[in-house]
1. Which structure, out of I, II, was mean projected area of the Cα convex hull in nm² derived from, given a value of 25.9?
2. Kindly point out which one of I, II the value -18500 was derived from, the read-out being helix-only ellipticity at 222 nm (-39500 (n - 2.57) for each DSSP H run of 4 or more, over all residues; to 500).
3. Matching task: 1.11 is the computed value of Cα Rg over 2.2 N^0.38 Å, for residues 113-352 alone. Pick the structure from I, II.
4. Upon calculation of distance in nm of label points 7 Å out along Cα→Cβ at positions 217 and 265 from the atomic coordinates, which of the structures I, II produces 2.0?
5. Given a computed value of 19 for relative contact order in percent (Cα under 8 Å, 6 or more apart), which structure among I, II does it belong to?
6. Please compute mean count of other Cβ atoms within 10 Å over residues 161-168 for structures I, II and give me the label with the greatest value.
Structure I
Amino acid sequence: MNKWFKRCSVGILAAMLVFTLAAFGGAADDPKPDPSGSNTGGIADIVGASAGAPTADEIKAMEASEPLAAKVADAVGKNRVAINVVWTLVCGFLVMFMQAGFAMAETGFTRAKNAGHTMAMNFMVYALGMLGYWLSGFALQMGGAGPFATLGGGGVLDAEFTISMFGKEFGLFGTKGFFLSGDSYDVAVFTMFLFQMVFMDTTATIPTGSMAERWSFKSFVIYGILVGAVIYPLYANWVWGGGWLAKLGSNFGLGHGHVDFAGSSVVHLTGGVLALIGAKLLGPRHGKFAKDGTPNAIPGHHLPMAVVGCFILAFGWFGFNAGSSLAGTDLRISVVAVNTMLAGAAGALSSMIYTWLRFGKPDISMAANGLLAGLVAITAPCAFVTAPAAVLIGLIAGVLLCWAVVFVERTLKIDDPVGAISVHGVNGAWGVFSLGLFADGTYGDGWNSVKGSVTGLFYGDGGQFAAQCIGILANIVYVGVIGYVMFKLLDVAVGLRVDPEQEVEGLDQYEVAVIAYPDFHIRSSPR
């Protein structure tokens with residue numbers, strides 16, 4: 001297995017070198033990048049992303065007849081873009097900090113003998129996923145998505161690989177932006193890279209919870225690169241990169257196509273499906289199920305750590321959702337932020353009440369996951385629904401979480417130590433589904449190049465509901481198949497699971513060299 005691991009590592013590094021050399025330079029006719037930012041923003045950006053921006057001829061006429069007004073307009077346009085860039089970057093920084101929340105939540109919900117290993121996965125997936133995304137993931141996702149109207153540039157990303165079916169063009173993946181080199185050396189492109197990368201990282205870290213306490217670190221390392229380089233970007237392209245799911249509206253009249261404002265499907269459902277496939281193939285932790293199939297409780301070692309982690313995630317979610325406007329000048333961000341916090345609170349409340357009524361006492365760990373479930377569910381519809389709808393979405397998410405945890409454990413016989421499948425997979429699907437029901441038609445004019453605002457089934461547009469359902473199905477099929485193939489190949493190449501004896505003793509001692517709690521002896525038993 002060591003030989004396989006070394007060969008894979010060398011192959012990945014060699015591919016990075018080859019693609020780096022190939023990425024420099026571009027055709028003479030390509031749009032010009034702006035690496036300094038001095039040419040980004042101007043008169044044409046006064047109106048921003050909305051319709052009615054001045055044309056090139058109108059700008060020339062204004063510069064000729066009213067030079068002073070043209071200079072003022074140019075400054076206003078540049079400042080508008082600057083505000084949007086700063087907003088997008090700061091929100092990206094918030095989303096990056098969510099990785100600390102994931103690390104604390106997952107480590108707190110698992111056992112002390114594996115705390116170092118769980119922390120190591122949550123830490124390294126940030127570095128591994130980012131480099132994979134820089135290698136090829138960003139180009140595959142966003143290589144044909146430019147220009148970015150709110151950011152004033154990005155027109156260099158203008159190459160989408162498409163196929164023709166039914167007389168329509170179906171976008172599959174982008175072909176520009178590899179290594180952020182050549183003509184992708186552009187301030188708007190770099191802004192988009194940072195923001196999209198931290199979203200990818202959220203997806204990448206979700207399976208580290210469902211597969212915790214028995215996942216081989218070698219196979220995890222290869223997974224961490226692959227999820228950022230290939231797996232996540234393809235579906236993200238179909239929804240956010242101008243791919244075929246985004247075009248279901250303009251091509252087939254299904255609402256505005258598959259709409260996901262901030263990632264219930266792109267981020268959370270993708271991560272949830274990977275978590276489901278990985279945990280199923282990996283098998284349960286030693287002692288999780290009795291001989292008759294009855295599940296045994298394996299409590300986490302640090303509930304306060306887990307709860308604080310969930311609070312950090314809730315804080316970072318403001319960047320996750322409101323930042324997805326890509327525009328500090330889009331005042332709808334206030335609605336997005338309030339809907340986000342309301343749904344999270346509703347999810348925590350309904351989870352707490354459900355466990356209180358069913359088990360006689362409130363379960364704070366389930367309430368903490370209920371908070372996350374509500375946040376996951378509102379991530380897709382947050383910009384398109386009213387406050388009462390956001391609360392309803394969150395309330396349903398909290399109960400769905402409780403049902404899903406029991407179903408995954410008792411019916412599917414899958415061991416998910418942190419509830420990642422239920423939080424992210426089930427409620428990611430619910431969030432996308434709920435947008436198709438509750439979008440009230442007050443926002444989203446021109447979304448995915450379709451006139452009119454985004455409207456759900458309950459407000460008169462059944463086509464939007466259909467597009468949402470198609471997007472969910474496409475995610476489950478694509479991610480399920482590619483995830484299954486990846487984990488199977490990793491199992492053959494380097495081994496997916498640690499040795500049973502090492503699992504019993506604790507992975508800190510064998511997998512990551514550093515024991516999280518060296519000052520006291522952790523008594524292990526085979527349970």
Structure II
Amino acid sequence: MSETVRAAAPSPERVLIFDTTLRDGEQCPGATMTFEEKLAVAEMLDGMGVDIIEAGFPIASNGDFEAVSEIARRSRNAVIAGLARAIPADIARAGEAVRVAKRGRIHTFVSTSPIHLAHQMRKTEDEVLEIILRTVAQARDLIDDVEWSAMDATRTPIDYLCRCVEAAIRAGATTINLPDTVGYATPDEYRAMFRAVRERVPNADKAIFSVHCHNDLGLAIANSLAGVEGGARQIECTINGIGERAGNAALEEAVMAIRTRADVLPYATGIDTTQLVRASKLVAGATHFPVQYNKAIVGRNAFAHESGIHQDGMLKNQSTYEIMTPESVGVHKTSLVMGKHSGRAAFRSKLDEMGYGLSDNQFQDAFERFKALADRKKHVYDEDIEALVDENLATAHDRIRLVSLTVIAGTRGPQRATMRLDIDGRVVTEEADGNGPVDAVLNAIKTLVPHEASLELYDVHAVTGGTDAQAEVSVRLKQDDRIVTARGTDPDTLVASAKAYLAALNKLLAGASRRLHAQHAAAE
């Protein structure tokens with residue numbers, strides 16, 4: 001019997017990931033990072049497998065120079081690059097900054113497009129060619145790893161671009177970057193540009209070609225992948241896609257596109273993709289640039305489903321609506337977002353998944369509160385349900401319950417709260433003023449439920465994001481030798497405050513009742 005022999009599939013070609021979050025990303029208006037934040041981001045990038053970290057622009061300031069130098073000193077695996085204009089002083093400063101790295105790189109650039117040469121450089125084509133030869137050679141004298149970029153390459157005539165690339169390689173450049181500096185190119189154009197340059201430049205085989213795409217037309221990732229198809233083997237990108245104007249190609253999108261669509265993108269990177277979400281959160285926190293909810297790969301909604309049709313498909317087979325697993329990028333699990341159209345069966349399934357075993361009465365109470373919350377809040381996340389159910393269970397036997405609350409607040413004052421409480425089955429109402437709306441709410445409670453407890457802690461934070469997020473209020477009350485803590489949740493911060501304070505009072509009352517019973521038992 002004959003046996004068919006199949007040829008082994010070729011190994012995917014390696015694509016280097018060049019991260020410029022700390023350089024191009026930080027140039028985004030408002031995204032400046034502190035020295036310590038830069039070190040933390042660099043450590044994260046190094047640990048997750050980024051091949052080249054562009055740590056900054058050493059000539060820009062003493063702070064940038066020190067950051068690049070320290071990152072270079074601490075780097076364990078990645079090449080550390082410093083950016084330099086085609087100016088001798090810039091190149092010397094960059095070389096000094098990265099010289100302590102295990103593997104350093106000078107990345108120098110010059111404009112090549114007619115519009116840049118005429119209006120920014122004010123140089124002729126021949127003058128720019130001389131600048132390329134001179135400055136790349138200077139960089140190569142300082143370090144073996146030199147990258148040269150043709151700024152605004154996609155608007156540069158192909159004949160002149162080829163001359164510039166040939167000159168840069170001849171002078172010692174080991175990486176050639178042809179950036180879409182202003183986000184102007186389309187994927188077909190960008191792919192064709194790389195193919196043409198690599199075919200026409202005689203010494204092209206002596207350098208690695210790189211893509212660097214901006215997102216002005218929303219094509220940064222598409223262009224980057226097209227450039228790789230055209231022969232580039234380095235992608236320059238940033239975490240969360242931050243950068244000048246509309247930003248750069250997003251690292252997480254490039255890496256996961258290559259990983260997910262290996263059938264048409266036969267390449268590989270060295271990135272540990274399970275760290276992508278952590279890196280995204282770190283950069284978002286350092287730059288104070290929030291990640292849009294529907295951001296690919298790392299956005300809050302990237303693995304969240306609210307549509308009933310989608311939820312049904314996901315419960316049956318995850319691949320119906322997800323092309324990658326949440327775990328592959330560092331997300332714990334898919335989030336089936338509950339909304340006002342969710343029924344009892346879906347809600348019970350969600351509670352079972354979250355580990356809650358409720359009685360029929362407890363389930364009904366929780367479901368009614370969930371539906372009321374869903375009418376007020378566009379997205380109800382697992383954290384919302386957890387807070388709602390925990391509060392429902394914690395207050396099941398409370399003697400004091402909030403019936404209603406109305407607060408009048410504003411700049412002129414006084415702030416006034418009108419509150420109705422159910423105290424042991426009797427509904428009572430009271431109004432109270434205060435120095436602010438929270439103070440008015442607590443004064444109303446003190447009037448309705450006289451007590452001597454003092455407020456030791458009052459803390460507010462959002463359970464989830466968004467302006468419709470539930471507020472979670474934590475309070476700590478002290479009465480005599482007893483200290484109790486409690487929390488309350490509600491989309492209205494004042495209602496959450498009232499719930500938290502009442503929950504703490506109920507704990508004090510329950511404790512006092514237990515002590516009284518114990519005293520009676522001892523007396524008998």
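Derivation of every value follows stated rules applied to the coordinates shown; laboratory data play no part. This is a predicted model, so every value here is computed, not measured. Cβ atoms are built from the backbone, for glycine too; each structure is taken alone.
1. Details: I: 25.9; II: 37.9.
Of the structures listed, the value fits I.
2. Computing helix-only ellipticity at 222 nm (-39500 (n - 2.57) for each DSSP H run of 4 or more, over all residues; to 500) on every structure in I, II gives -18500 only for I.
3. Working: I: 1.11; II: 1.25.
Attributed to the structure labelled I.
4. II
5. For relative contact order in percent (Cα under 8 Å, 6 or more apart), the value 19 is produced by structure I.
6. Values: I: 10.8; II: 22.5.
Biggest value here belongs to II.
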